[in-house]
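The structures come next, written out as structure tokens.
Each value in this text was obtained by applying a stated rule to the coordinates, not by laboratory testing. Note that the structure is a prediction, hence the values are computed from the model and not measured. Cβ atoms are built from the backbone, for glycine too; each structure is taken alone.
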Structure I
Amino acid sequence: MITILLFPLLLFSFSQEEIEEFEKQSYEQLNNDRATKAVYEGALEELQRVFSDDNLAILNAHELRLLRNMIYAQHAYAFKSKELQEWFTKFDWYEPLTSDVDDYVTLVDSINIERIKLFESAHKKTKVFDIDDDQIVGIWHVSPMVAAGYGELFYFYPDHTFKITANQMDWGNRLSSISGGWSIEANTLILEVTEKCILTGGEIVEGYASCASDFAIEGGISENITVSPTERRVYPLSEIIEDDLGGALGQEISMPRIRIGTTDLWLFSSDPSLELY
């Protein structure tokens, strides 16, 4: 007699509301307009999540200042600056009631404030260290290692064009890649985005196998679109350092590492003509 043991299959299901919210956020990535909505439309809901580097990189110094102070304005902060008073009184939700909102600032608020300050510093064009264009040229990866697939890859070419490809294991990503031109001013990286490869349509399903996200998009249509007018992005740059990766193994292994915005990147190859898959 053969005994067969049956184990219940554990399924993770999401509500229709959660699926719809994911789909909304997936298209937000294509539009990259969360921060601009907050600044110009007073959209408070955009302050409830952490802004990505790309959200902040498209703002100029004035817009970043408004966004940073909007975080305080949502908590009824009374500004001394006439400019800020006039700006926020345009929005129905703003009530200047107090000069101390420290007890109301959330963790998300604090993270966003620090991120915005970092991107504000990029517009000051202050040169703290030397960095040459030749040092940037190559293929940079978001991790010094590769698991099931590559994460984000940054290709910087000698002719000052670039391409950034999405995490291969994030099957819920509608933005496959962006490309255009790059330049360095002081310790700032400037990207001029002229083309995006995007995924539209498709069915939202739960993530499966080695998918790196909760959801995956199946059956979408991939297309290249021209960005017009060009999308200008400004990112703060760190100094390039040699990152010791072999200490724990007792080996001499190091890789150049740089930080673009809040993202650490490791140099995988100084030859960007290689295509990594």
Structure II
Amino acid sequence: MSRESSSTPVIAIAGPTASGKSTLAIEVALQLDGEIINCDSVQVYQEIQVATAKVPLAERKGVPHHLIDFVPPAINYTAVEWAREATKKIEEIEARGRIPLLVGGTGFYLRALRRPLFVSPQTDESLRRRLNRIREQHGAEHLHRVLRRLDRRAAAELYPRDWPRVQRAIEVCLQTGRSILDQKDDRPAAHESARRLRIIALNPPRAELYARINERTEAHFKAGLVDEVRELLSRGVPPESKFASYSIAECPRNQTRSARTATAG
């Protein structure tokens, strides 16, 4: 790390969906000779364009984009993995004498960079599918009762309906034999760039934001969102995977059902 980079801010542009993050980031990157590091948990995924609202290559104005469109859609990519890759990209960009810009709406990613999470075991996809089926059949509170039998301390810390964290606590306990609470002390130190992080949070007026979201949603359907989801499911991507769940949620219920039915037939 050079002396110059040790005092240069690392810029993060955050905000809700359709708040204008990407457009602003490209203009800032052009002015500052910067490169963009994606900080959106669905834009990391390959192949699917409509559901993720990735900026088309032709609209990026030559600004390099990193950590975008590189994870297979069946993989559950974690915040820990993103933070590790983001720090590498920050170092590479600064070594070229350019400014890194973290851009996206996934605040948990930024949190993982600023205050690293403990290193948890790799997701066991088979175990996760089993737990998903249990939750779908018996409800989130049943999962919490399972956790209470396995790890009473962790269960006491988590709300019964907070099923993502409850489920992860079950997975960690079954995979390591240890409570997830015991492993939280194993956090690595934050990368030095975390102290240089400067966050620009966009917050447009609510009425304007909702109008933009409605406009974007209509554009997604016109661009073939339902067909994209249908293709995703037909390729065997599990509906419970993080990315497939997000894509399906973008569709109204009746259109999602028709997409699933078409793939089943």
Structure III
Amino acid sequence: MGAGAGAASELLHPRSFVGAVTAPRTEAPAAASSAPRAPVPPGPAAVVPEPPPAFDRGLRSLDDPDSTWVVVNKLRPLDPIGYAPADLVDIGGDALRAEAAQAIAALQAEARAAGLDVAVQSAYRSFEYQQGLFGNATARFGVAGAELRSARPGYSEHQTGLAVDVGGGGCDIERCFGDTPEGRWVVANAHRTGFLVRYPAGSEQITGYQYEPWHLRYVGPELATEMHETGVATLEEFFGLPPAPEYAAG
């Protein structure tokens, strides 16, 4: 074979292509990890405050005359009707039950701190004393008129030793007291020391008495505050008792 043929033969020999063409490499796929992913811990749970406990309307008696929640009206006389508190204390010429006496002193101190003078005009009245007042009112206004202004003996909050009439601002035991700075302060603040205006305006058909902004009734700070904050004006409405516009027949 001539030299030209040998050259051609060498070029066609398989070994002559080694390294001349590089085959593309195929990468093996990465093996999938079989290890489970670590769970992501949950965030802190939202703290939901517990609702305040419901006010317990059955905490104290509404019938026992020794209870600070006793409800006395034209349908609910005191029992016994001649009841007299055993813990009356002097409050400067008048008397109240010990707890109410401390509370009225606290109310007066708070009023003085506000630059006001809330003075006690009347407090505890015995069965016999109320008998005389009601008789005088009847002579002056007639029975119907007297029953709007004064309670029969045995039906008066004053007989409980928990009621007090106050005055100030130039008006004592009159409707004008409600328009004085003292009267307005009492409406807004008396609940803090446990008092409420027992015979508010517009409640005559519930309480049986005309508007008396001067007549305060001690029921304790818890009940007075609950009524103030919920906007319930009378004990009858708060406790679901029947309205008492008139005395029971007979």
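Assuming 43.6, 164 is Rg and Dmax of the Cα atoms in Å as calculated from a single structure, say which of I, II, III it is. Traced to structure III. Given a value of 22.4 for mean count of other Cβ atoms within 10 Å over residues 191-198, calculated from one of I, II, III, which structure does it belong to? This figure was derived from III.
Comparing I, II, III, where is Rg/Rh (Cα atoms, Kirkwood Rh), for residues 111-214 alone highest?
Values: I: 1.03; II: 1.11; III: 0.98.
Largest calculated value belongs to II.
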